[in-house]
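Asker: Multiple structures are listed underneath, in structure tokens.
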Structure 1
Amino acid sequence: MNETDFCIICGKQCSLSDIESLGWEKFNVLAHSQLPKQLFRYFPNTVSVDGKNHSIEALANGTVYINDAERFDDCFDCAIDMEWSAFYEKRIKRYCTYLDIDYTIVPLEELPYKIALKLFEFGTPQNALNHVPNTLDAAQKLSLKNLILNAFIAGKSADGWYSGILKQIKDEYLNFLNCLKHFKIACFTVSPYLNRMWATNSSTGFCIEYETDNMSDLCHNLFPVIYSQQRNDYTELSLNCDKLPDISDLWQMYFNGLLRKSIHWVDQQEWRLISYEQDNKAKNIPFFKIKKVYLGNKMPCDERSKIIGICKEKGYPYVGIKRQPNSFNLTDCPYDCGTCAKLKSNVNQFL
């Protein structure tokens with residue numbers, strides 16, 4: 001196994017190509033067979049850009065906030081970096097195929113003019129629309145119709161036809177770059193003692209332990225992250241960007257987009273709850289039963305009291321997190337972390 005084909009999933013070393021070859025259904029079986037009995041989510045306990053404290057909502061209501069990856073700390077997360085030139089070449093050749101133009105005998109830069117000439121021969125937009133091949137699916141027909149209308153609207157000159165065709169492909173390119181934004185994600189891990197996870201909120205937040213249930217429908221939306229050194233490849237997905245998505249396209253979105261992260265983040269041991277939101281709005285959704293709450297080592301006393309108050313009201317067990325004296329590991333507090341006064345008295349007795 002070479003470096004580019006190496007990946008880690010659920011703490012195990014695998015071949016990236018072997019994982020891809022599983023496909024959607026077999027990967028689902030693998031994921032659900034590896035689902036831990038507990039999942040943990042770290043909450044910053046801060047007010048979000050929408051003016052709400054989604055951490056408090058999650059604790060009080062048993063929900064989790066799902067959001068898009070643009071707010072994640074990894075700039076590579078769910079990022080599509082396919083170059084315009086590569087996308088354009090694939091799409092212009094695909095339109096040539098739709099219109100029965102042999103693109104193999106024409107230089108790439110002349111293909112838009114070949115398409116323009118073909119459309120001009122139809123005479124009118126309606127006549128061109130009447131010649132849309134029946135072999136295309138509904139999405140492909142729609143993209144070709146849009147290309148035809150954009151070309152005719154742009155004008156009768158060669159440059160006008162060209163700009164209309166280019167506009168259609170540019171619109172597709174922008175839509176493709178944003179295609180993952182309709183998916184919303186909530187991130188979880190397998191331990192409450194991960195230094196890097198606490199560091200994201202300077203240890204001032206809290207962590208919730210959830211008890212997973214294999215019989216719940218939520219499991220169908222939970223997946224382990226695939227950590228690798230190899231960047232995402234969207235070639236196949238971009239080629240089919242105007243095709244009605246099937247199960248293989250969905251798998252490419254997950255394998256190359258929603259679940260792929262750099263090997264440098266492997267210590268997060270992440271699982272993701274993924275939801276497709278047509279309205280593109282982040283929101284809180286119900287999640288598994290809360291089993292325990294862990295309070296950050298540097299959580300301010302007033303916030304600590306507030307969180308413990310909610311825990312007591314809901315009947316959630318809670319515990320503090322502290323540094324181990326002889327290592328860089330974290331562990332549970334041996335005392336009732338809920339009483340700041342007790343912390344102070346423990347110190348005062350030595351003063």
Structure 2
Amino acid sequence: MNPAAPRALGRRWLELNLLGALLTLGALAAALAIGPSGINPVLAMVAPEGSPERAILFGARLPRVLVAALVGGALGTGGAALQALLRNPLACPHVLGISGGAALLAVVVAGLSTGALGWVTLAGPGLLVPAAAFVGALASAALVQGIARATGRATPQTLLLSGVVFNAFSAAAITLISAVVEPTQVQNLLGWVVGAIAVRGNLWTGVAALTLAAGLAVLVFAARDLNALGLGEEGARSLGVNVRRTRLRVYLAVALLVAGAVPVSGMVGFVGLIVPHAVRLLVGADHRLVLVGSAWGGAVFLVLADTLARTVLAPVDLPVGVVTAFCGGPFFLFLLARQGRAGGRPS
């Protein structure tokens with residue numbers, strides 16, 4: 001091994017993190033300044049207590065943009081990991097049904113916990129909803145894998161088809177639940193289906209931050225194995241990679257990322273599809289860089305998308321999932337067509 005290679009990688013890693021931090025701070029500053037009520041974030045920070053500018057900044061915009069950054073970072077990282085693990089450029093938590101399973105179980109547990117579904121009321125949501133999202137994400141990943149294997153072989157095409165179908169089922173189930181809850185809860189539940197940034201308190205925001213940090217750390221330690229999987233499972237095994245353990249580790253990390261994101265955003269789609277491809281154009285295919293870059297890129301992308309969602313038709317506040325779907329839908333079709341021209345081979 002070239003002794004200069006680790007130093008070069010370390011330098012690129014630091015440069016990437018510096019660039020990512022600067023871009024994220026810029027996106028956050030823009031999001032804080034832009035809105036139906038134009039404010040200067042710097043002046044609002046030093047405004048007197050109780051002033052409208054300070055209330056808008058700290059009571060509405062800052063919590064929302066922070067949640068958007070955390071969710072975007074989680075989904076971007078999860079998408080990069082799944083694309084590497086499955087060697088499929090179309091993979092992401094939303095397309096594979098992982099977000100759908102997390103959202104469905106989280107909605108059921110939230111309804112049971114608060115009595116919104118008219119059933120038994122538990123002690124209160126607390127950490128039950130993120131925990132349910134984690135279990136739902138793992139269960140849906142296992143179910144989609146099982147359905148794909150039941151067809152004879154878990155090819156990228158069967159995995160995607162199974163994930164899309166399961167996502168549709170989850171969305172239909174949540175919509176059905178919205179028909180039996182109190183009318184005041186309907187809009188909130190539909191936000192889970194479409195994907196909408198929701199500030200649900202410091203606890204869930206803190207959970208989103210912790211799960212992002214933990215999931216990213218697990219995946220960064222698995223980055224070498226993900227690089228080896230680019231050679232295929234047999235090639236990775238020949239390099240000493242325990243493929244089964246790596247697969248389990250990646251799915252656990254992705255489920256952790258989704259568990260923190262879904263309770264505060266619902267089923268936001270396509271972030272994990274678009275961002276990793278853009279990052280690879282910038283840094284190449286080394287997942288020691290791609291995973292970190294996707295975290296920063298996802299944060300920037302979703303903060304800007306949410307800013308557009310709440311301003312483009314102001315005072316109407318669009319769900320951010322509408323914006324990401326308009327971006328991701330054509331991009332997904334482009335990748336699908338390119339994969340078809342390549343004969344279905346991973347690219």
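Where a number appears in this text, it was derived from the coordinates with a stated rule and is not lab data. Worth saying up front: this structure is predicted, and the values here are computed from it rather than measured. Cβ atoms are built from the backbone, for glycine too; each structure is taken alone.
Asker: For which of 1, 2 does helix-only ellipticity at 222 nm (-39500 (n - 2.57) for each DSSP H run of 4 or more, over all residues; to 500), calculated from the coordinates, equal -12000?
Answerer: This figure was derived from 1.
Asker: For mean projected area of the Cα convex hull in nm², for residues 17-144 alone, the calculated result is 14.6, so let me know which of 1, 2 that is.
Answerer: The read-out comes from structure 1.
Asker: Computing mean projected area of the Cα convex hull in nm² gives 23.2 for which of 1, 2?
Answerer: 1
Asker: For which of 1, 2 does distance in nm of label points 7 Å out along Cα→Cβ at positions 305 and 329, calculated from the coordinates, equal 3.5?
Answerer: Among 1, 2, the structure yielding 3.5 for distance in nm of label points 7 Å out along Cα→Cβ at positions 305 and 329 is 1.
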